[in-house]
Each structure stands twice: as structure tokens, then as C-alpha cells.
Structure I
């Protein structure tokens, strides 16, 4: 058995934008359903959604047979937490609230084995190493780890050039919601000042030779951000997809608007 190639990390080097879906529903069946939908990547969000380590691992297990890359966002960038997330099989992590280059350097060390970093060795207990059944895992793992740091404050944007220049940082994700709050426009990530900051951030990140990303569920704006330099974009959230579809279905029956639609199947 060989070490799995990190297809997301490879994809960042390609010419096509990478479209992704945010996962916040901890039931692994939800992850399995969307894993076959055709996205370029999925993100398991344990920063804001109620994931624990075991439910994160169940998501990784459910997604794996479909071959779509999975990104894990922990609640914070603690070294011990990142070690455990990597050991359960994550190859790409998105770490929130990275404000300085020094923080970025510490995160690089946390996700890499020595001599590049300080990630602790426990491969006999690690799903990532197939419990020591992957030959040379310890020597190869660093090459397949992808570190994305999240810039989402005024401080981070001021330090963005230095953050993006850190060796071992593969990509920088700009968080529009928190950035809008930090800039004094809470709840309004479409404010012109916020949009301008994001677009300028893409220029800085790309100039450093790194990939830029963000979450944007407005299709037209998502394509706009790709034109401005975004490489990977989250274009949906599972909770919103379910909630919106349920609301629309209920409204269609309550209003009677669907009485004339006889094109659907009567079965499951």
C-alpha cells in the first residue's frame, strides 16, 4: 500500500479553479451523499460545526472511497490538535485566525515531521499511516501535507505579504465574514471596502507564489473572485443546501405553485 497522493495539493498547481463544499452536518451519511456529487474538494468544519475527532474521522472514512480530497478545519491551530487530525488521515488542514508570519511558521512546524517540524511520531496508531502498513510513511508524509492558513482580520491582511512568504504555507484562505467584522462591516462581506481588501489580498498571495481561496456562495461573485485570482472557492454549505431546499419545497406546497408540475417521478 502506498501513501495516498494529496490530490488537492496537486490541484492547486493546475490551471482550473477548484470548487468545494463546506460540511457542517456531523452525520457521515451526509458526507457520503455529497462526496459523490462532483465537487473538487470538501471541507469538514470543526471550527463552527459540532464535530469531534471521532466524527471528523468518520467523515474522512465516508469520503475516502469517492476520491474527492477532504480538508479539515480545526477550531484552532494547537500543535497537539493538528497532530491528531493528521494522524486520523487528514492531509490538508485549514487553520483559522492566522494573523502573523510567526504564527504561520509555528503552524508549518506543527504539521511537519522532523527535521522540518515537530509533529509527534505515532504511526502505529495512525490511520494516516494505515497503522504502519504504508512503507516509508514517516519519510514521505511531509510531501503530501497541505497547509492552508486563514487570514480573516485587519491584522492578518496587514501582514499578508509576510504570511504568504512563509515556506511550508501552501495556500492562504481569506475569510470574508470575519474580515468584514474586523473591518467594521459585520454581516456585510459584500461591502465595497471588504471586497477591495479581498481582491488586493489575492494579488499579494499570488505574487508570493501561493494559492488563494475563500468561501462565496453567490455564483456570480464566486466566478468574479476566480477572475481576480482565487484558486479554490467554497461555493456551498451542506446546512444551507438542506435548509433552503426544505424551505422551497414547503413553500411550493403551501402556495400551491407546484400543482401544474407533472414532470417529476412519483417514486423515490
Structure II
């Protein structure tokens, strides 16, 4: 009887270790203070792709938008203290090419062609703090600040008043911009999980100073961790120049994982 109990305990212990490792090792780290393993690629269809530069260092960029609206981020994990893992994320964002391309009439025109978009960059810095309230869950809080550098005047009427786009470009019209949020993710069972997060953007120097995004998705990850499928919703609220607006958008994404 003792051997049976020990055998069952061993199986349960190994399963818990596997669940804990899989939660943080590869496919549950994009919005947390954890980083992906060295030399691992994660290629997102609609979200940023990531590459493990080192044990506690990763690089991320969006491959489809990189040549139109480049945004590169580096995340560094600084260790774990009393169960809390600390990381910082530093980014560089260049939207001028994209904004000049959509400053046209007709299909694809999001900005009036009367406006000229100057060369400009945004620099962002963010702290992330994660801890494990349960073995199969990660709770992360983050806070950051962004500044912009412009090489010429930017007309305030040239904004793109669309969800997801407006709050990320607002730093070029009014600065600084702060973002604070919380991310909660975990596993129901092996290979099936969930994610809920809320992100708040606070913009200085304007009446259109607050935007919120709430994302909720269900996630399936393949056995060999080479494919992740996400499906759910994103609820957006913002104080746009035309007034407060709500938007509910579908979310679906495919992420391909490659180990080296």
C-alpha cells in the first residue's frame, strides 16, 4: 500500500512540475516578467514575434509591420525576490513611414493628405512584476512611461481616431504617456489555458487623456509547443476627439514556436 501511495505521489509531483515549467518556460511569458528560453523563436501572425537572446533576455518585433511601422522591444529579467520576478522592457517605435503612407485620399487613407508627418520616434520603458498565486497561474502588474522625439511640427488634426491605433500614437501629440495594467493567465488543464488583462493609457496635456483595453482569450498550445492558438475578445474604451467611444473587437492569433 505504501508503494502505491509513493508511486501515485510521484506521478502527481511530476505532473505538477511539468505544468509549472510549461506555464513559464515557453508559451506563457509574453505579458509577464518571464522571458522565453535562449534561441527560441515565437512567430506571431497578428502579435509581436519574439526571440530569446539569452537566459533572461528577449527581443520582440512585429514582422508584418516592421517595414511600415517598426517597433522593437527588449525585455530583461532581473531575478526573483521573495517569490516576485522583476523585469524591465525597453522599446523604440517609429510610425512616420506608416502615417505618411496613409495620409492620402480614397481607400487606405486614414489621414488627410494636407498634413505632412515629420520624422519622429517614441521611447518607452516599463516595469513588470510577476508572481505565482497558484502553481498554474501567473499574475503580473506593469507600469511604464513613453516619450516622443519629433523633428518637425505635427498637426493635432492628423490623428488616426481608431481603437488600438489612437492610444499608441497619442504620445506624439501629447506627452508623456503612462500605461498601467494587470495580466492574469493560467492553465485549465495541460495544453489549454486562459488569459485576461487590462491595460490603461493615461495621456498628459489633453482632454482625450484616458484609454482602456481589456483582453480575454482562450488558448490552446500543441503538445510540442510549436503552435499556439488564441481566440477571444478585446474591449476598448477611449476619449477620442469626437467624444467617448466603446469598441468590442474579436481576437484570434496563431503563434508558431521554433526551438534551436
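Since every read-out is calculated from the coordinates, none of them should be taken as a lab result. Worth saying up front: this structure is predicted, and the values here are computed from it rather than measured. Cβ atoms are built from the backbone, for glycine too; each structure is taken alone.
Set I, II, criterion distance in nm of label points 7 Å out along Cα→Cβ at positions 55 and 239: the highest-scoring structure is II. Tell me which of I, II gives 1.03 when you compute Rg/Rh (Cα atoms, Kirkwood Rh). Answer for the origin of the read-out: II. If distance in nm of label points 7 Å out along Cα→Cβ at positions 39 and 103 is computed to be 4.6, which of I, II is the source? For distance in nm of label points 7 Å out along Cα→Cβ at positions 39 and 103, the value 4.6 is produced by structure II. If relative contact order in percent (Cα under 8 Å, 6 or more apart) is computed to be 14, which of I, II is the source? Comparing all candidates, it corresponds to II. Name the one structure among I, II that FRET efficiency 1/(1 + (r/R0)^6) of positions 135 and 223 (r between Cβ atoms, R0 = 25 Å, to 0.05) of 0.80 was derived from. Derived from the structure labelled II. helix-only ellipticity at 222 nm (-39500 (n - 2.57) for each DSSP H run of 4 or more, over all residues; to 500) was computed and gave -12000; which structure, I, II, did it come from? Corresponding structure: I.
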